[in-house]
Structure 1
Amino acid sequence: MSTRTHIGSFEYPRESRWTVTEGTHDNRLIYVRVNVSAAHLARDPRYRTRVGIAVPLKAPTPAGLSTTSESGQLEALEDALCFSLEAAQTSLHVLTITTAGMREFVFYTRSASEAQAAITALQEQISSHVLQSYVEDDPQWEVYANFA
């Protein structure tokens, strides 16, 4: 069950429902976890900025996916990202994409500067992986819409 906090006419999901899809992209296997509860905030003008954090995998499988031994580190990294970025409902984690030796965590945020500061602080704390990030205006939630 999903609980939500009202933000004006939109609702921020406190507990999100996720679905997993798999397929191919550019002839490579791709796994995508989609926060289906995020659809309630899609295109909210306050969450118009997309934040992507790409993490190169250390030793991907021949299919470009994470190994079982690396999965625990990636889960801990995801938890740390969500804890930092979702504080005060500033950002919302909407997608996790794994393909071609990379895992990308996609958020939409109300504050690009706060999101970037949180990512920079985490990079200094995390020694298991390198974080590559970008912040981009995406008022139509195009990346989310491509996978949702």
Structure 2
Amino acid sequence: MLYQWIVYVHILAVFAFLLAHGTATAITFKLRGERKIERIRALLDLSESMAILGIVTWLVLIAAGIILGVMGNWWGHGWIWTALILLALMSVAMSLLAGRPLARARKLLAASSTAQVDQQLSTLLAAPNPVVLSVIGGVGIAIILWLMMFKPF
């Protein structure tokens, strides 16, 4: 019975994680065409709040997954290690492709006047490619789900 509750927490954390990251991805789509500084600030603030939710839910889903791995005696199987490595690679890729440029854009807006930021800001906001982020996230999650459901090896 406890195992089922941990599965429930794990799946709930995944849904919250996907909600946060789906919102963040939608924001990257919107930021690419936005040029009004106040709207950019608002979108970056929303993105940052979603990043916090994403980190918290990522930690919960990892903790629940580790507990489930112990309870189900899964650590001797390759599928769980493959899923964890894939999740880690996706996290690094998302951070490099989206997190860093958006963090630099936030820092730039906080430290500079409007006239100084236009060109740099355009470059930073164009850096995260939302299509690439969507493909990495969507395909990665689909593979992890397949691994968890079918436990092929």
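Hey, Cα Rg over 2.2 N^0.38 Å derived from one of 1, 2 reads 1.01; which structure?
Working through the options, I get structure 1.
The value -8000 for helix-only ellipticity at 222 nm (-39500 (n - 2.57) for each DSSP H run of 4 or more, over all residues; to 500) was derived from one model only; which of 1, 2 is it?
Considering all the candidates, the number was obtained from 1.
To test your reading of the models, identify which of 1, 2 gives 2.1 for distance in nm of label points 7 Å out along Cα→Cβ at positions 41 and 137 when calculated.
Corresponding structure: 1.
Hey, relative contact order in percent (Cα under 8 Å, 6 or more apart) derived from one of 1, 2 reads 31; which structure?
Going through each structure in turn, the value belongs to 2.
If percent of Cα pairs over 16 Å apart, for residues 17-80 alone computes to 57, which of 1, 2 did it come from?
2
Every number in this text was worked out from the coordinates using simple rules, so none of it is lab data. This one's a predicted model, so the numbers in the text were calculated from it and none came from an experiment. Cβ atoms are built from the backbone, for glycine too; each structure is taken alone.
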